[in-house]
Structures are given as structure tokens and as C-alpha cells.
Structure P
Amino acid sequence: MWLRSLVCALGCIAVALGSGRELQRDTVEQRVYVLPGVRVVEERLRPAEQLPGTFYRVDAVRFEELHAVTVEEVLRLLPGAYVRPEDALGLRINLGVRGLPPNRSQKVLVLEDGVPVAPAPYGYPELYYHPPLERFTEVELVTGGGQLLYGPQTIGGVVNYITPLPQRPNELDVVGTVGTRAYGRLGIRYGTAWGESRMLLYGLWKRGQLNRENTASRVVDVGVKGVVPLAARQWVLAKLSVYDEQSQTTYAGLTQAQFEENPYQNPFRHDTFEVQRYGAQLQWQWELPSGILSLGAYAAHLQRDWWRQGSLVRQQTPDGRDTLVSADNSADPGNYPGVRAIPSPDRADGRLRQYRFAGLEGRATWQLRTGTLEQLLELGVRLHGEQQHRYQLRAPAALARTGAIVEDDWRWATAVAAFLQDRLRWRQWSATLGLRTEWIGYRRWNALGNGGLGAGGRTTLAVLIPALGVSYTPTAEYTLFFGLHAGFAPPRVEDAITPTGATTELDAERSWNWELGLRAQPISGIKLSAAAFLLDFRNQVIPATLSGGVTSTATNAGRTRHQGIELAWEVEPEQLLTWLAGVRLSGAYTFVPVARYEGERYSVVRPQVRITGNRLPYAPEHLLALRLQWKPLPALLLQGVLWHVGAQFADDLNTLEPTPNGRQGRIPAYTVVDGTLELQLPFSAAVVLTAKNLFNRVYIVDRTRGIIPGAPRSLQVGFELRR
């Protein structure tokens, strides 16, 4: 009932205001408008081929042709990006860039239409919520100095998801899909236009089994987006979204013995995960003859409740007996042969989290010309505030949902950010200078601290983040570029202030990031890009295990070094050989030979062991994504996607042999193949057949809390109507 009322309210607000915080080109009645804040790179002002840094995009056409089930399938096509799967629907994304840890994507700034997605972008950037794939139509990734325009994280990269606006009046898209593993999806988009005003309403219902037994999820996502002109070249944009997820999913992984018995088993059948998120954006833009002024506001509220059943440990003792050991509850169950983690009937822990954030941001862009010298000046200021409430209950039974309070913790972050970037272009040369400043204030109040009287503390952090880029474009087909920028990511509130209110010595993450690259279109039908990169960390914070675990520890890793190359290509052979008409080959390859600890560093697993020179965990040396499309008939599209992930270590000791608890050991390389058949029908309709993990490969993707397998094979058949 509440959902129906909310949808009606969203529609009424949209009719009055319109929506969307965009920076994209859209055409209405043959005129081109620039809508603010969606694109990280707006090509009209900063042509992508002349950027002094790496930039990749999956555009709307490629995005639609992919027929992805999860956003992970799209992200894998971006060079430098490593996606560590967790479930089969892309509900929790673990994205690392250029060898950085993928844990909950906290080293990457993830945006939707230019606004942060994380529950608390400054104080808690882990992505326990991720917008559904069906909400957007394009994805872009910036890993160079252009990151400083968005912040606060400028280390791994900026991923921006772009949501659409209708391209024509009374636009209607309907997608329905069913498949194995109880998969079902129904998505609707309806867009309309009145003169130069446009509005899009969307809704999604999706469900399916996740990657293991006794797991499933149901997602409902609705929203409205639109744009309304106020005066000549002035616009008001607004966007509202509501997301509701009900999942049966567990935190616990498998021990080695359990994995060998059945890699997809899940004994913790009573674990539940619920997320509700409400988001809003409002923006005014004024397009001037030589620039753009914009003022925007954004806000989000997220409630995340994860109930996890307690665990017991069975171990095989040296005399061969199978013995029940005391409660473990996600801690290391030990490394006895045959150890197993099983559910406890007498305990459940409710980790109840509430996050809110809001902000105001003003931006200005000016284009100037003096003779042959062109200048693009951009500056902006952002005020941002956020609040976290972490509440934990310990229940006396597996299905109980109330109990003793074991955590009642409040955390706040306030930030003021400003940036200035100046791009000078003279003939074939361009140089970009940028500077971002961040002032961050943290506060924490532990209501259970000090014997129940409460304990709190405060701390502040200020930083300057510079960037420099140079590009040279001798011809329209070639661009050489060089970039250098400072990487920065603030510590989480909980890492900066202890439960007793004391300030820790956990530093912000700082690095110098270098890159040298080439973008080229040497002949018609071939596009190439290549970049060499170096990430030199003065301090990188490395979690010992996945977020939230009992053994989770954020530590100053000191100096680390990431070095490698990344390649992307798109080839249309019919431009070269007519008999290959309808064939298109695209792909991405990342090679990270260096991702190691430097300086004096000791293991988190065994503090007495020195690990200097060891490879960082979850930093595969090789990543490859290949996409082959063939259109033998105008109405038929065949597509195959292969993605390969090289071997990686699961711990800082670089352990090779798997341990009985499943949490250490080398993760072998794996290759997965997906297939798609799309048949176009009359009246703008299509039937789509897809197969994920076509050869049903069994593989390990994670060991941080025990072994997590990749999703088994799934098949889907869908019907699409677009008119």
C-alpha cells in the first residue's frame, strides 16, 4: 500500500517539476541540450578523444545489446576493472581498479547521474546497496586526474551510471524475462514530452535464486525523472527513486570440507538481508553563451537490516573424532582437518544500519578563446553531511528478531569540498591543471560506552589534491596523453575514532597516480586505446577480511605499488573485409605484474611474519574480456562473451595451499563464457535467449569469510517491446 501511494506521489511531483541531474546530450525537436551532472566527461565541453587521462564508456547501444543480468557483466568490459562476484544478481558489487582491493568497491567512487551511491560517501563508502542494472543505460569510467572533479575518493577511479530520458513522446519499453533458478523480471519505462519538457517513469520487479542453495532475492525499484525549462536556456531537473530489496542470503562462506562436499551448499537458511533506499536530486542549470552555471541538491536515506544466524564449529580432532566446538559466529573456525561451520539454533545477530546523507553543490564552467588559445575553466563547491546509526541486537533463537542490545553507535561526517580545473588548448596540445581541497569533520557517539553512560570523540582532516595532464593530438585519429594526480581517500569514521572516543592513528590513503597512454583509430573500423599506469601509495589501508566481519581490521599497509598496462579495442572487420559483414569484436585486457607491499610491513594473519614484497590479496595479474557479435541476418544477433580472471592470493602471506577453514590459499584462475541470441520481431519487439556460465564452470571467487563460489549456469528467455 505504501509503495502504491509513493509511486503516485512521485508521478505528481514529476509532473510539477520534471527530473534528472544530467550532463548528457538529448535531442528534443531537433535541438541539442546539455543536461547537467550526469556525465563525468561531457563531450561538448571536454572531447573524450582529447582528455589528458584514461576514460572508457559502454554507450547505450552496446549496453542494450549486451542483455546483461547483472551490472558486473558490463563493468568487466572496462579496462582496469576487476569485479569479484558475490551473488548472481549483482546486489553487492565488489569492484577494484588497477590491482586495488575490490572489497565492497570502497576504493572506487561510484556515482549515479553524478551523485554518490554509497551509504555514506565519506564515512562508510562500502556498497551494501547498488542500483539495479535496469535503471540506467550507459556506464563510464574515469581513472585519470578527472576524478578530482567529483571526490572524495580519487584513488581507483570514478564509475558513473547514466539514467535515460525519453527520446520521443509516449516512449514505452517493456521487458519480461523468465529463467532457471527461479529467475523472473518485469521492467517498464514510460516517457512522455510536452514541448521541451520531458518525464520518465520507471518500475522494476525482479527475483531469483542467488549463487548458492537456500538463497534468493526479490527487488522492487520505482522512480521518476524529468526536465522542465524555466526560461531561455534555463532548466530545472528532478529525480526521485525508491528501492526495496528482500533477500535470503548469508554472510558465511564454506570451509574446504564443505566446498568439496557441495560447492553451492548454504546451511544458514535463516539469514535475511533487507534494504530500503530513497533518493532525490534537484538541480537548476543556466546555459550561457560561453559557459554553464548549475546549482544542485541531493539526499538519500538507506535502511539496511542483516540478520545472521549464529554459527557452531565441528572439528575433526587428532584422534579422528568429529567434535562440536563452542560458538564461532563468523570468527576463524580454526584449521583442523575437516572443520565445518554449521548454524546455531540458539543465536541470531541483527546488524541494523541506517544511513542518511544530503548535500548542496554549485558548479560553473567557462569557455574562453584568445587567438589560437582555448581555455576551459571549471570550478565548484560542495557542502555535504551524513549520519550513520549502527544498531545490533543479539537474539536467543535462529528466527528471533529481537534481543539484547550489543551495539548502539552514532557517527557523523561533515565535509566542505572545492575544486578548480583549468584546461588550456593550443593547436594540437592541451594541458589540464586541477586542484581539489577537502575539509572533513568526523564525530562518533557510542551510546553503550563508558559503562552505559556513553563515549564520544571528534576529529578533522584537511587535504589538497592536485592533478596535471597533458595531451597531444597530431591528427584526428591519434591522441597521446600523460597524467599525474594525487590519490586520496578518507578513513571511515569507525577507523578514525575508537568506540571509547579516542582518535586513532589510521591515516587517510594517499598515493601518486601516473599514467601514459594512446587513443587511436588507425584505420576505419578499428578503435584502440592503451595506457600504462603506476599507483605509488604512501599509505594504503588494507582490510584483513570483508567488511563487518569479526576479524575485519583496517590497517595502515604503508607503502604499496601497483604497476601495469590496460588495453581496449573495438574492431568492425566488415570495414576491412566485406565477407565479414555483421561481425564486431571488442574487448579489454589488463596486466598488473606489480601489486605488492613495500616498506616495513608485517602480516595481519601472522603479525610476526614480514610480508614486504608479497603480492596484495585479490589483485589478479591478468584480466581479459572478449565480446564477439555476429549479425548474419538483419533480425538476428548472436553474441558470445568470454571473461577470464587470473590466479590471485586470498591473504597477505600469499598462501598457496588452501587451509581447512577455506579462508587462505591461492584462488585459481577461471574463465567463464556467456551467450546471447536476439531475434527481432515486427512492431519493435524482440525475443532474447541468454545463457550465463554456459559451460557450468565451478570456480571460487572469494575466501575472505570462507569459500564463496561463482554462480552456476543459468538460462533465461525474455520478451522486449520498445516503441
Structure Q
Amino acid sequence: MKLTKILALLLALCLVASIFVACDGNEPTTDNQGGKVTATDPYAGKTHQEVSEAIYNEVLGSFYEYYAKATAAETVSERFALMAIAEAKLLESGILLPSSANGGTFAISRVAYGTVCPTLWGTDSDRFHNALIIKGNPFTKAEREEMKAKYNELKGTGTYEAWAKQYIADKGYELNDEYALGYTSDPNTWDVFATYQSADFEALVNTYDGLFEYDMEGVQRPALATEMTVSDDGLTYTFKIREGVNWVDSQGKVIEPLTAHSFVAGMRHMMDAQGGLEYLVAGVIKNATEYMSEEITDFTQVGVKATDDYTLVYTLEHPVTYFTTMLSYAVFAPISDTYFLAKGGAYGIQEYATAAEGEAYTYGKTPDDIAYCGPYLVDSAVATNSIVFKANPEYWNKDNINIKKISWRFIDGQDPTESYTLMKDGTFAGAGLNTNALAKAKEDNMFDTYAYVTSTDATSFPVFFNLYRTQYGNYNDPTVAVSTMTDEQKIAANLAMQNQDFRLALAMSLDRGTYNATTVGDEVKLLSVVNSYTPGNFVYLEEDVTVAINGTDTTFEKGTYYGAIMQAQITADGLPIKVWDPTLEAGAGSSAGFDGWYNPEKAAEYLAKAVETLKAKGVEITKESPLVLEFPYFDINETYANRANTMKQSMEQSLGGLVEIRLVKTGGSNALNWYNAGYYPETGDLMNYNFTDVCGWGPDYGDPATYLDTMLPQGGGMAKNVGLY
């Protein structure tokens, strides 16, 4: 069973630039044979599954132990505390280095502050139908601060949108009902149930509505459901479905009414397709796991039913405190049963698999091959060019949307000032300011008046370390991003990556402030730096909790943030890693905005221990013959090239010349080859790198499990990024 997670693709190519001079980092050192390597591959001849299980148990066994304890916790607060300890063990393993979040950069925008959903999980933050956008000059920094202050005052009251409209009118601005912005990756499918990738969801979220959705004030409100009731035991959720909603085709022609049966059909198709969303309901919806593993084939035994045309009931395996935070995510989307079947669809895992391979199956192949119930229809979609969304004339809430048209323009990343230029001339509503665009904005006298610093989100873009690399050219085209490593160097690199001391040395060798500055500039280089996988302030304890820290009962008081508990465990374990600073955010604390990993002195100490261990295993590392690691990068983009070179320089210098970082060009006319090296591969054995920074993760619901689940064996969608499963 394929239980993978949605990956947050680093789609900010239009925002990047550099303050460093790029050099050609793809030339191998021909006389470097990786030291005297007499070691052999201890996993030779074993299957990828066998290798994954062995390495996972060795490297992540402690993490998994505490994660299991957390899932068995009796209270929510105890669960959060044990999750924090589990994450501490994950970070201590050194398989990933938290790097940065979205945001924390300079930007200029015509989008009014606070008029796009701020929720950190799910996909509602990609819904733009209620955004308020002005024509003419962008909002000034001062105006944005005024709006921000009022937003903080009114948040949760449901009145901010009306205030913002009046504010905009009073300032003499005219509202624009079109939102134009850039994008960097075309959707691979238009079937919302057959994907787990954010590049797809950013487009798909415009085509359907959920049961409930978070509004611009972060409040969850009714959408396709008008009300929800929960049973006293927390196992049954009953929704009344909004009447009068229609399914339409891409031309706006009505197909059939949307009913409770549409949600049952959607859940069934999702479980049949198993495109990466199913992990959300496995073990949550009654008998979902059993159906998807084909232990049962009768879908009527699964806990989702339409008791009449407009009553939908979900039955859970056990109470799930965060269940309602999942509702706006695509796993709970509806589908037009009539349209799906007309496009060659079928229900049943085996039946669907057979149908999907046939020529008659066209559902989701193009925007003309899906039914719509959301605010927009796709008017046109031209690959690597543009996607245009127009207002759905049958949308149930059409009179209350502010944006009637969304225009996406493809940004290939070759011109680091393209988005800024398009923003300045009024084509784009806004743009982030990378280092090149920042200089341009200052030259154009726009920076002082209009530039502001964006808020960071809960996305984490780590550097992932591949524990067992077997791919040395891209999986879909082995002639792209080809390795220059010898067989001995490949063995040496894998053995080194399986050594915890070596991984920690690598993690502590990178100056992430300087690395980040290549994309956002020196002024804000630390604002988006993160130090943990789950943000330290993502959740907090709702009551006092006592848990064991290395055998000592430790009480954490009500209100303690997740990050403080992570730090307590890491400190107790004696690792020189700082993931939580209690003095930040006016004393509330934060896990972001500082570099708590970079430590060249400790990196050298960990490396020295690793060198001795590896020597005993048959891998000798010296300055004359350093260990070789390869890092594929987006070389046609100046900023990404400079960022890669900054990483290389920092790591090699911190590690005293004992490690050589080879930068591998991915080429092409856009980022696709780079994505194919480390984002699009479905399994760990197809990842073409020793380490990478191409992927990230954003939360799907309001519980730390939304992060930690990704590193579980089998179903953990990010475990593949460290070469496993």
C-alpha cells in the first residue's frame, strides 16, 4: 500500500538571486579516489526494502520508539510532549538539517494585508477568491502596518474584510478583480485524489470546495457543509451538506447536483487511487486501512456514509483531536460520480487500477476532464506558459468572491528579476525581492516606500542526507545529472552517511545565514532560518505534563511550547544544537530566526570521531584524498548556483578539507531536471544525490504528527528523501 505524503516543493524560483560570484562547481577532482577504500558495500545483494528496514532501525529506531509512545498517550498534552521528545531524537540522528521556511523576505505587493487565509496547515492558504488587490501603485509599507494593526485587533470577529474594503476606498485605491502571479511547475494531474504534490494542489484547490474552510481571519467556517455535530464519544461526525450546489464541466455546463454521495464517492476514489493522500485517513476513518490493504473489499464497511442525500457521516476508529483541522484538505474533497464514471473511472482498488491503464480512462488528464464545484473553472492551460482560472458561474457563493480571474504566468527562473519587473509594471500583484530584485528596487526608489518583510509560515525546507544512494543519474533520464564518482567513492560516501557523527558534522558545517543570504539578502538572512522540523510554537501544552527525560521525571507546565520540550531532551542528551530560544517573540519563544546548528568547532570534533570509525571499516579519509559527496543544483539560475557554491565553501572550510562537495549541474531550460533529481522520484532508491535541498514539507493538520508521520517507515513520504523506502 502506498501511503505517502504531500511534499512542499520549493516553488520560489522567481524570488531568487545572489550576492556571490558563481563558479563552475561541476568539475571533478580526478586524482581524488575518496581515500584508501578497502570497504565493501555491506548491503550488496539485498533488496531495497531489506536495506531500508535495516538502516531505518539502526538510525531512527529511537525516534520511532518515542513516536509510538506518543501515539499511545492518554491526553493531548502528553501526546505533544512525547512527540517533542521523538522529534528531538529525529534531529539528533542528523538525517536532515532544518534550513528555512517560506517568508521572512522582502516583498512589494498590491494584495491587502490579511486577506489571504493565514492557516499554517492544509491547502486553504492557496485559495485566493477573497483576496483584496488594488490597481495602480502597491501598498506602502506604512499602509501595510496600519492594516496589520487593525487585522490583529479584529481577527476572529469576521469583520476585517469589510474594514479593509473601506480602508482601501478611503485611501483612494481601486480594487482589481484579477490576481496575476507567477508559477514554476505545471500540474502533473488534475485529479485531486491522485497526487500528493503541492505543485498540483496549488492549482487544484481552485476547482473544488471543502466541507469547511478557513477564512482570511483563520476561522474555520462552513463551505459545502452548513453544519457539523460530533457525538459525545468523539467517534461520529455528522455534516449537513449545502443544498443547491451543482457540479459543472469546464465550460460551466451543469452535470448533476452535489450531494452527500459526492463525498462518499470522493473518499472511495481516493482510497482506490492511493495517490499519496490516504495516509491522512489510515487508522483514522473506520476500516480505511483494512480497505486500502484489501483486507476488506466492501466499501460500505468503511466509516463514511450518506444517510440521505444531504447528510454525511464519518465514523472514526478512535477519537482524533485534530480531525476537524483536516477537513479543508483534499482528502475530504467530493467528486462528481456521474462525471468520473463517464470519463472511464471505476470503483474498487483492482477495478480502478485496471481502468486507469485503459485508453478509455481520461479523468483528470486535462482541466477539461474533471468536474468543478469550486469558485473557478480552468479557462486555459498551456504547459510551461500559463494557466488561467475564470469564475465559475454556478458557484454557490459566487456573489461573495472578490477575485473573478486568476492568471498564472510561468517563470523559468533564468531571469532573477523577472517577477519584480512584472510587479513593477503592474502585471503581477506582487513579488518577493531576492538579492537581484532587492538591488533593483533600491535603484528604482521603490524599496524605502513599498518594501516590507513577509511573515514566515510553517513550511520546513531541510537539507536531506541520503543514507544509501544507488542512483547516479536521474531516474527518468540517466544521462542527466550524471555522477562523476568512482565505485570506491560511492561506497565510501554511503558508509559515511550511515555514520551519525559524520551526519552531525555535515549538519553543523553549514553557515545557514550566509547560505540564506544568497536568496534573500543580508538584511533578513536569519528571519526565515528554522532549527526544527516542526515549528517550536506549532502547539503548546494545555495542562501540566510529566514525562521522562532520560529516565528523570520532568514536569512541563501548562502553556509550555513544543520547542521547549524538544530543547530539554536535546540538552539532556548533550548535543550542541539549539532549536528553541525562549527570549524571542517578546518572551514567548521561537525555533526560528537564528542559526542554532552552525558550529565549525563541533563539526570538526564530530568529523574526527567519524574518520576514526570509518577507517576501522575500510574507508580512510585524508586531506589528500577527501571523502566525496555530490549535490545536484539548479545551475541555470544564477542565485541557486551561488547558493550551492556558498554551501560548498562553508562545508568544505568547516570540515577542514576532509570532505569534497561536488556540485552536479542539472541543466535544462527550467527546474524540471533539478526536481527529477530529488523531488519527483517516488522511492528512496531513485534519489540522485548524496544530499539535497530541493524538497520541503508543510503541515496538513494541526498536530505535530503531520510532520513526524513523514519520517515513518513505509508510509513516511519524506523517508524517501533520505534514501529509504
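Every number here is computed from the coordinates shown, using simple stated rules; none is lab data. All of these numbers come straight from a predicted model, not from anything done at the bench. Cβ atoms are built from the backbone, for glycine too; each structure is taken alone.
Work out the source of 26.9 here, i.e. which of P, Q gives that when mean count of other Cβ atoms within 10 Å over residues 84-91 is computed. Please report the intermediate quantities before stating the final value.
On the way: P: 23.8; Q: 26.9.
For mean count of other Cβ atoms within 10 Å over residues 84-91, the value 26.9 is produced by structure Q.
Of the structures labelled P, Q, one was used to calculate helix-only ellipticity at 222 nm (-39500 (n - 2.57) for each DSSP H run of 4 or more, over all residues; to 500), giving -1500. Name it. Please list the in-between numbers first.
Values: P: -1500; Q: -8500.
Of the options listed, only P reproduces it.
Among candidates P, Q, the computation of semi-axes √(5λ) of the Cα gyration tensor in Å, for residues 268-699 alone that gave 43, 34, 25 used structure P. Comparison across structures P, Q (criterion: relative contact order in percent (Cα under 8 Å, 6 or more apart)) gives the highest value for Q.
State the single structure among P, Q that was used to calculate distance in nm of label points 7 Å out along Cα→Cβ at positions 164 and 692, giving 3.6.
On the way: P: 2.1; Q: 3.6.
Comparing all candidates, it corresponds to Q.
Which of P, Q yields 5.8 for distance in nm of label points 7 Å out along Cα→Cβ at positions 284 and 332, as computed? That value comes from structure P.
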